[in-house]
Structure P
Amino acid sequence: MLRFDANVTQLYTELPLLDRLGAAAADGFKGVEMRSPYEETKEAMGERLTAHGLELVLFNFPAGDWGKGERGIACLPGREDEFREGLATAVEYATALGCTRLNCLAGLTPAGVSHETLEATLAGNLRHAAQVLADHGIRLQLEAINQRDNPGGFVSTTADYERIAERVGHDNLYLQYDFYHMQVMQGDLVRGFARLQKVISHVQVADNPGRHEPGTGEINYPFIFAELERLGYDGWIGCEYIPAGKTSDGLAWMRQALSR
């Protein structure tokens, strides 16, 4: 059975973050994910999740200075201590809020640093994080993000993930498979998912172009949803898209998928 969760960083953006949880629950979501919970206290976030009967499915490690364009720091040499501090903060929130998946954004490729140095830094950080999270019963996820929206993203394809995962050598490193990012970067979406299904712990959806709701672009989501069911995927499907209008007005695609 398909399970959709609301990415409340992207959805219901007319509301403050905590109020978005109630809006998601009112629209029938049983789970939520977000880029960052750190702007709120663990206590306040936990109270709202409990009040609305929501599971916190996923959030990211602290990703550096987002306002200045950073998209993760895990590949950046010289910032290992900051990465570990962020990991500790993420674990505190995850354990307090019952979240069992944490996503790591690798970061953007800086000028003047060799690929080998960046990859070695990333692998070392991930190896450490994978063990720390395993000790807490939390899955570590690495997300490949497309180079069009995020020029210079250090991890942008499934091949990048596979190469880095082999180098990390820890079984608690999973792939976060975003169908939108993968459509932009490499296509062949269902075959790519099926080939890597054993290491995929979470998927996300948005259509292309525009990154709006499923059904607004070129990706055949009815086919993808049917294939996810056929292949036995039982994880969450994160709705990480930019609503074309009001979030609640654009959920017909989800109701249709769930009524199949």
Structure Q
Amino acid sequence: MKFNNRNVFVSSNAKLGNNVKIGDNTSIYDNVVIGDNTIICNDCIIGEPTSAYYKDISGYTNPPTIIGANSMIRSHAIIYAGSSFGNNLVTGHRITIREGASIGKNCLISTLADIQGNCKIGEFSRIYSNVHIGELTTIGNYVFIFPYSIFTNDPQPPSNMLMGAVVGDYSIITVHCSVLPGVKIGKNCLVGANSVVSKNIDDFSYAIGSPAKKLKDIREIYSKQFPEEKHYPWPYSFDRGMPWQGLSFDEWLKNQTEYND
């Protein structure tokens, strides 16, 4: 590990891998595990204790926090204890991720994103700037959530009943969308800008509006760049940063199936 800078606190109960770099004014609390080659930038808090710590409750133990290898956590990030992240996490600045979050490998969490506790996000998903994800939300693999979208979880606010939304693999939530409590968005869906999703959306749907309604099957949408080609499902036309980059999606998918068999 490498401490280039000043005013760094690392708990004696934290475990840092090889070639970990930590910036100024960063605190790493008890029971944090940070994988090899990870960079934690200035002014971060990793393993922020739960409220019991500050109330000085007897016997408090900080829940484990796991940051996968080859990650980059940018300045002013606050990651609460009891959350876990796969390898190759990349964050923007000033993110907040609460306790109990489980986030897969190769994910992006952009600037000012706010992910509440007990959420689950799959692999290769991208959460862009100023997105709020309410507690108990489940987001699949290869999901894109664009800026200023909000996932809510209280069906009758204020109440004690929390219902997280669910988003299936390969789906896209575009800008300024609101997803209401308990809604299930299927796989390979596209939700248009400024939509309010108040009812379930079937697989392969393009839905838009307030309330959002299915307009068509996404497989009927043509590319604006190549007007004679269909754009969706998007993995057939976009591969940047994806594991099928340089391959056809079908070829990659076939290899995954063979491996899983």
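Laboratory data are not the source of any read-out in this text; all were calculated from the coordinates shown. Keep in mind that what you see is a predicted model, and the values were worked out from it rather than measured. Cβ atoms are built from the backbone, for glycine too; each structure is taken alone.
Structures P, Q were shown, and log10 I(q)/I(0) by the Debye sum over Cα atoms at q = 0.09, 0.11 Å⁻¹ at -0.37, -0.57 was computed from P. Out of P, Q, which structure matches -1500 when helix-only ellipticity at 222 nm (-39500 (n - 2.57) for each DSSP H run of 4 or more, over all residues; to 500) is calculated? Only one of P, Q returns -1500 for helix-only ellipticity at 222 nm (-39500 (n - 2.57) for each DSSP H run of 4 or more, over all residues; to 500), namely Q. Which structure, out of P, Q, was percent of Cα pairs over 28 Å apart, for residues 99-234 alone calculated from, if the result is 18? Label of the originating structure: P. Looking at relative contact order in percent (Cα under 8 Å, 6 or more apart) over structures P, Q, structure P comes out largest. Given a computed value of 21.1 for mean count of other Cβ atoms within 10 Å over residues 115-122, which structure among P, Q does it belong to? The read-out was computed on structure Q. Suppose you compute FRET efficiency 1/(1 + (r/R0)^6) of positions 107 and 187 (r between Cβ atoms, R0 = 30 Å, to 0.05) for every structure in P, Q: which one lands on 0.75? Structure of origin is P. In terms of Cα Rg over 2.2 N^0.38 Å, for residues 35-130 alone, the structure with the greatest value among P, Q is P.
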